Structure P
Amino acid sequence: MQSQQFRLFTPGPLNTSQQVREAAGRDVGSRSPVATHLSTQLREDIVDIAGCDESWSAVPLSGSGTFAVEAMLCSLSAVNEQLLIIENGVYSARMVEICRIHHIPHSVLTLPPDQGFDLAKVEQTLKQTPWVTHIAAVHFETALGVLNDIDGLTQLASRYGCQLLIDAISTFGVLPLDYSAPSLSAVALSANKCLHGLPGIAFVLVRKLLLATNITPRTLSLDLRAQAKALDDDGQWRFTPPLQIMLALKQAIDEYRQRGGRQSRYRLYCQRMLHLLNGMARLNFSPIIQPQFSAPLIVTLAPSSGIRCEIDKLNDFLFQRGMVIYPTKHWALNSFRIGVMGELSIQDIDDLLAAFAEFTQQAAPVNSSPHTLSQRPIL
């Protein structure tokens, strides 16, 4: 029996092209010249897409983006150094959990999860904690769809002599970072977001000077220095590489370049997001995050007063039609997230809008207190 094909309007993993999936259908020996060349090529590709110079190294790891974030935090600060984590969402909270588990010296600045972080409060914290050597933050919190000002943070980190460790899992390949900024020291990323690859391989972009420093390892398999040294020495991973996923990523990167690269993909996402928001507005759904803190990747929406939208029933309704969205826990009742990344089309978005229209028409209107929602465009 043929399995159903789903359209994933989610933060990731995403829909991938047929060619990407087919590329994963090869068996390659992990010690073969083909595998060695593939590892080298992917590392060069990631540096090129980032726009880095030769002072950066791309270190690949098996696993999801969280593996890369954990490797970054575990590998790049010493026991006598202090990390400040700016927590304003689920994924920065995950950084805190990683540091607690590995006993990494850290402090936490907790900020509202529905807006990008306040740089004035960050600076106030740095003034009060002059012993901080590293700052960790998330570029785009997909739990609600909140964009953080990393360019502003790099300037602030430089002023206070701190190194910056950034989770760019959901933005790499579409939203740029300034890799020339002296304070930006490491960036974690994943194959299965804006690059449209399959899940199972992640990278940390690291300054080579930082990799050359001597820090006692906290972990075996997530030790970035050991992994980078092994790859630099003979092109071999220390442990079994995810070769089929690597082949798929190479195909995805080829398609990314053929279609115009970062700027082209960004414009495509903007077109999709605008089309989605216009359609959802006609159905009386509005974004809950203010436009200045948003990006054309995912959006959290909630129904206007009088619109019945029980999220569990909505999920089941869409799932039966081969569509997947994600709910979210938020003060807005029955809010949910819709993503426009991956191999989707305007027609796919129209189909999703038609399904929403059908769902809301079937549900009887209810009287409820109004939500405070943004009525402004997200872009």
Structure Q
Amino acid sequence: MTAQFGPSYVRAIAPYVAGKPISEVAREFGLDEANIVKLASNENPLGMPESAKRAIAQAASELGRYPDSNAFELKAALAERYDVPAEWITLGNGSNDILEIAAHAFVEKNQAIIYSQYSFAVYALATQGLGARAIIVPAVKYGHDLDAMLVAITPDTRLIFVANPNNPTGTFIDGPSLEAFLDRVPRDIVVVLDEAYTEYLAPEKRYDSIAWVRRYPNLLVSRTFSKAYGLAGLRVGFAIAQPELTDLLNRLRQPFNVNTLAQAAAIAALNDEAFLENSAELNAQGYRLLTDAFDRLGLEYVASDGNFVLVRVGNENDAGNRVNVELLRQGVIVRPVGNYGLPQWLRVTIGLPAENAAFLAALEKSLATASA
């Protein structure tokens, strides 16, 4: 009999599958990397800000030494920006790291974690990795049903994940609804408010979740430098919560989980308001272009407040994969979302104007080929 290593709940995990790299698509389809458009991973199409590049060049001389494990300067910059004590901040190797640490810090095996249908895949992975019990609440219009999530709470529930805006659907929960939800969640249950895309929100939709952290000792707000700040390759995320939560997070956090270059780049990007404004404006323009085209093509899509759009590309169960393959043949990488239970849909990151145009041209050809 062949030995089986590890617990059964770990063996049952389907590993996270990232968006295809440009180099892989070039090899697979015999394409020139320079002509491939990647709109699969919700990266900032502007790339890294120049301010961050300069900070990295300056910090490179220190790479022979370990990073500052406590990231004093980055925490100080974040504390000043959000007007919280530095000890309320936990840093992560991307916000993905924060989500995983939170699950391990607050939940024991066989206890329950609540999250929504069609929410970020890492919530399920973190739950499974603990041997915890997932309570998946059906979505409403592809977004969170907060009332149903409250009803779903059990005596052994220890954590609730809420993404706002939500990935991969782009749906948004308004501030008053979120605040009313937090009022009703029992104080012994931690709420992780995952705000990876909050910088893309229109000004009239923004709310002050950091003020809520001061009111709710069970609230943890998670954010990232990977999206609007353009630092996806450096992996910097952070959490803001009261010390009772951050103390537990830091007991599990790896000592040097944010490297020297990432810390320097994050400080620079945090203070580069012009870059952030340009990123948000470029995203808004691209969103209008894509959704106008989807309307013209008669394609259903979900209104999004992130830097991506979820679009339905057919009625057949394999429509998403079929159209995705046709796009790949033309050198356009998007994200099929069959693993989210959305096999007829694709998630498309909003890119530069030329990238958006290339995707739309390829999409029209792909739709015709896939349906032939």
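At-a-glance table
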read-out	value
Given 36, 27, 17 for semi-axes √(5λ) of the Cα gyration tensor in Å, calculated: source structure among P, Q	P
For Rg and Dmax of the Cα atoms in Å, for residues 93-236 alone computed as 15.7, 46, the structure of P, Q it came from	P
Which of P, Q yields 4.2 [distance in nm of label points 7 Å out along Cα→Cβ at positions 133 and 309, calculated]	Q
If distance in nm of label points 7 Å out along Cα→Cβ at positions 85 and 285 is computed and equals 4.5, the structure in P, Q	Q
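Where a number appears in this text, it was derived from the coordinates with a stated rule and is not lab data. Because the structure is predicted, anything quoted here is derived from the model rather than measured. Cβ atoms are built from the backbone, for glycine too; each structure is taken alone.
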